[in-house]
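Have a look at these structures, which come just after this line.
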Structure I
Amino acid sequence: MIENAPGINAQRAKYTRDSAGIFPLSPLDKPAPLCHRSLMTLPFDISPLLAPERPVLIAGPTASGKSALALAIAEAQGGVIVNADALQVFANWRVLTARPSEADEARAKHVLYGHVPGDASYSVGHWLRDVTPFLTGPVRPIIVGGTGLYFSALTEGLVEIPETPPNIRAEGDRRRAEDGGHQGLLAELDAEDPLTAGKIDRLNPMRVQRAWEVLRATGRGLADWQADTPPPLLPLANCTPLVMQADKDWLNARIARRFEMMLAQGALAEAEVNLPTWDPAAPSSKAIGAPELIAYLREEMSLSEAKEAATVATRQYAKRQRTWFRARMKAYHKISLP
């Protein structure tokens, strides 16, 4: 327990002031009022890439400005902004997952944001089913997010793998907790399903556990399942794919400033609302910064320690995203930032 931890109300009061100066988005954006996304000023003119009738895909690491770009395109050319972020689908974390504000939503139509209860499971298969109606509607979709698996499933296809039984998932969770990591699960994959083990992100514990669960539940490796992938819902050739490539130091500075902005926008109050029903195993609890703010509210760490831990976790997440995008999005148009 943290001794002499400052009161929650005092900390909340500290972070309720107008914070337009906390998160200067220059050189990419101009300063904007709290909770509003700024107008994008890109390093080059992307308008020749855009055709009003073609769907747009915008991928990029967290805090790179992709949501602001989507909003700028929607306001200039029309379109519905469709979420492709696995954490922004959950209803119980708006501020902490950087979901568009109500002011942003008033400027252009946004869908698939906050439509899933925080205690529900939500997979890429669920997302594909949810996104399908917007691919053929009268308004072109502008699909934006940082979950690379959503984009690859959309443009490359996704095989329907049977649901993992709860007992197998619980065993995987227990193994990772007792082993202090996912190396034990990975070792079994290496021995029993080397094809999958050689293809997945070996540093990502959730990807490793998922592959292990599929093997245990079906007796068939994930890579073998994926070999039966059906045609994609939206082939890459039928859309305008963009990926933000951010300089590491520039992005890390933005990540740190953005967490301060989240606190100013009410992230502590949001965490306090989630505290009574907090379940670290719930899918929505993977929101970066959530475990740290919950720990602060429980007086298990100071606010400065929570901020530092959340910032480090976000930087690590952004690094994994950049690695995915470099490897899997070579055919996308690159937007280098700043």
Structure II
Amino acid sequence: MDSTPRTPRTDSKPRTDSKPRTDSKPRIGLLGTGPWADRTHAPALAAHPGVTFSGVWGRRPEAAAALAAAHGTRAYDDVDALLAASDAVAFALPPDVQAPLAARAAAAGCHLLLDKPVATSVAGAREVAEAADKAGVASVVFCTLRFAADTAPWVEEQAVLGGWYHAQAHWLGALFSPGSTSAYAASPWRREKGGLWDVGPHVLSVLLPVLGDVTRIASAVTGPGDARHLVLRHASGAASTLTLSLSAPVRASDAGVTLFGDHGRAVMPAWGDAVGSFTRAVDALLGAVRGGEAHACDARFGLRLTEILAEAEAEAEAEAEASVEAGAGARGEASAGVQAWAGARLAD
């Protein structure tokens, strides 16, 4: 993982729109109009006392208009117009829609509040990180557990404490199970990429600061539905096991991280309040802009998460193909054995 210090730009980009400023608060626009934007991003931006909610852009103009009207801001049909009217932009878009728009926003001088994963390809995530570096803009990736009121300080405490040699993590979501009523079940990218990419970033965002970067993916295998089981080696020498799914039975849905080490066992506390967590992510971005130091969950960290997930995906797919081939070979050997036995019986 690249640990080179990065200094985000602390000044605001020159205005290119003609609307005069009515206050000096940073202007943050929103790209996206889905359930995550509606339930979390827009309410947090509208209520934040330290920012001006500068507007909404979405791929569905009618949804952008409705969301903007609900929160007293303006809807934009042209994404570049929203970028020109904003000092920073928050993203609530599918990852591979987000990535090129984030690079575009950085080039326009906007600081970035990104959703996870930054992209589902290493090339896409690298484009965002390099665009942010080149433009000198600050970036924060909204990994919820790093900003939630109860889990964020727990992660920091365990990282300082150290001495951990093993972690067990699971995130069993039920988005795609019978009986699920989740609004996110209609998300095409989640259905295509599964829990590895949707909830994997959350778990990794906890494990990496505590156990160190992933140095080896020792195992990555498929399970029922979209389930993926990973065994990771970390820079500290510790190992971790992860089970990730969006298709677990509703009654079995659960998530958690448990650490084992010199100090015994530590269980990550429960979390909630997505709006409050996102508000703290906004605060983190503002702090990075004002302080001039990169946040721990910046675009480079988002790139590293994508690199790990892409390698795990490739390993799991290779394992699944090998299992199919082994099964086919075993069936072929069995068939040959039956044919030989039948031939011998006929000869008798």
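Matching task: 27 is the computed value of relative contact order in percent (Cα under 8 Å, 6 or more apart). Pick the structure from I, II. So the calculation was done on I. To test your reading of the models, identify which of I, II gives 172 for volume of the Cα convex hull per residue in Å³ when calculated. That value comes from structure II. Of the structures labelled I, II, one was used to calculate mean count of other Cβ atoms within 10 Å over residues 267-274, giving 19.9. Name it. Of the structures listed, the value fits I.
Each of I, II could give mean count of other Cβ atoms within 10 Å over residues 195-202, but the derived value 16.6 comes from I. Given a value of 11.7 for mean projected area of the Cα convex hull in nm², for residues 75-250 alone, calculated from one of I, II, which structure does it belong to? Source structure: II.
Read-outs throughout are calculated quantities, based only on the coordinates presented, and are distinct from any laboratory measurement. Only a predicted model underlies this, so the values are computations on that prediction, with no experimental measurement involved. Cβ atoms are built from the backbone, for glycine too; each structure is taken alone.
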